[in-house]
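There are structures below to look over.
A short reminder: the numbers here are calculations on the coordinates, not readings from a lab. This one's a predicted model, so the numbers in the text were calculated from it and none came from an experiment. Cβ atoms are built from the backbone, for glycine too; each structure is taken alone.
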Structure I
């Protein structure tokens with residue numbers, strides 16, 4: 001049981017450049033339950049391999065749940081109300097919503113749960129999450145499966161960075177002054193977990209869009 005503050009919110013074990021880190025917040029049973037929920041999401045809205053607006057394929061496969069899904073193609077980065085196939089995004093699973101409220105302490109529910117599937121060799125370059133209307137709301141990131149090296153920079157591109165290895169069950173909150181820090185995944189340590197069928201890592205990113 002993690003330590004909580006006077007509002008019942010868990011206390012982060014460490015803070016890196018303003019990013020709150022909750023290592024092992026989800027126990028193995030909770031992790032397995034979340035993976036089952038996300039598998040159901042992916043069955044309805046299969047992950048796709050997006051491309052940048054410059055036509056380069058990303059190494060990560062993506063899908064979403066919620067009111068909106070984040071998409072990327074030659075038209076640019078944006079949120080859409082439907083999967084590229086035309087189907088509506090599935091609803092965000094209840095356990096995911098509960099986790100959001102637990103770690104943020106806010107009543108407002110997220111509009112989007114972006115699901116990133118990292119197979120061995122996939123990575124994500126340093127970037128900011130800035131396609132949302134209001135940066136006052138936090139972003140929650142949940143790691144499931146293989147370990148990944150997460151890099152955190154500053155508000156401006158370039159300059160020094162810090163990195164840490166994220167394990168399955170770890171949760172991050174990027175809010176306040178850290179809402180717009182540059183961040184990315186350098187590499188995934190293949191075979192470090194057996195949680196994901198076929199291997200790899202699933203990252204859930206919860207965002208308020210409107």
Structure II
């Protein structure tokens with residue numbers, strides 16, 4: 001599996017977008033809506049084939065399924081970096097490598113994009129939502145057609161009280177030197193090289 005994108009969540013999409021833009025000094029482009037979970041997003045491209053997503057509950061949408069993905073039903077407080085998402089080329093074959101609670105997957109659609117994605121039944125991913133969601137694109141990944149921000153991910157740091165267990169779970173599915181696991185209270189932080197210099201997104 002490889003890193004696909006990062007997600008910033010907010011109580012509103014405006015909050016999530018503002019936090020991402022202010023943290024990195026770049027604008028986010030357009031996005032769309034996810035009817036299944038009643039959410040909406042905005043996106044921007046990152047270097048190395050990645051992208052950044054701002055996401056929140058869409059107050060005008062009626063979700064087809066709850067709990068929502070990314071644990072958004074329980075989201076409170078300031079907008080923040082909330083999730084990271086891996087890409088699999090064969091999700092059905094690789095699901096057994098994931099923790100049991102993270103193996104459920106659903107079919108997703110947004111416009112002309114379709115994909116499979118792991119979404120636990122309660123919406124909460126393992127290790128206090130710090131374990132990555134995993135998707136399999138069923139069309140061309142969107143990163144290539146997004147406006148490019150000129151930002152490159154340098155490090156993604158995950159802190160958790162069960163750091164050793166989290167590291168062991170990640171070692172089964174991922175080999176990416178940018179991903180660092182540390183002991184500590186649950187938290188996520190990403191460092192970027194941007195056109196404005198080094199920036200941090202929390």
**Prompt:** From which structure (I, II) was distance in nm of label points 7 Å out along Cα→Cβ at positions 9 and 49 calculated, if the value obtained is 4.0?
**Reply:** I
**Request:** Work out the source of 11.9 here, i.e. which of I, II gives that when mean count of other Cβ atoms within 10 Å over residues 81-88 is computed.
**Result:** I
**Prompt:** For which of the structures I, II does the calculation of log10 I(q)/I(0) by the Debye sum over Cα atoms at q = 0.18, 0.21, 0.24, 0.31 Å⁻¹, for residues 65-104 alone return -0.70, -0.86, -0.96, -1.11?
**Reply:** II
**Request:** Work out the source of 46 here, i.e. which of I, II gives that when percent of Cα pairs over 14 Å apart, for residues 17-56 alone is computed.
**Result:** II
**Asked** From I, II, which structure was semi-axes √(5λ) of the Cα gyration tensor in Å, for residues 33-112 alone = 24, 14, 12 calculated on?
**Response** I
